[in-house]
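Listed below are the structures to be examined.
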Structure I
Amino acid sequence: MDQYGKIFVVVVVLAVILIGVFIYLFILDRRIGKMEKFLKEKERNPTP
């Protein structure tokens, strides 16, 4: 019974780490998308 508890803890820790990585990648993707959009707008309308 004790082994199953340890395996459960390992699975939960790995799941939390993976969820954190996916959330980080999602936020990073949104930031990069905003930066790309900003740069495209800047290319279209250069300021003198």
Structure II
Amino acid sequence: MNAQSAAYFIFGLSLVILFGVIIGFYYSRKRTKKVEEPKYRIFDDED
């Protein structure tokens, strides 16, 4: 394995890890609750 193929492999692996982190963050339960909660707050009766 030469330096060019090692760099290509490391770059590809880092992209896969980065996309995994982004997808994990996007679909996390804490974020979903934070995003969805204001939408349902409209229906709460303030009277």
query = From I, II, which structure was distance in nm of label points 7 Å out along Cα→Cβ at positions 3 and 35 = 4.3 calculated on?
reply = II
message = Quick check on the output: -27000 is helix-only ellipticity at 222 nm (-39500 (n - 2.57) for each DSSP H run of 4 or more, over all residues; to 500), derived from one of I, II. Which one produced it?
response = II
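Computed from the coordinates by the stated procedures, all read-outs in this text should not be read as laboratory data. Since we're looking at a predicted model, the values are computed, not measured. Cβ atoms are built from the backbone, for glycine too; each structure is taken alone.
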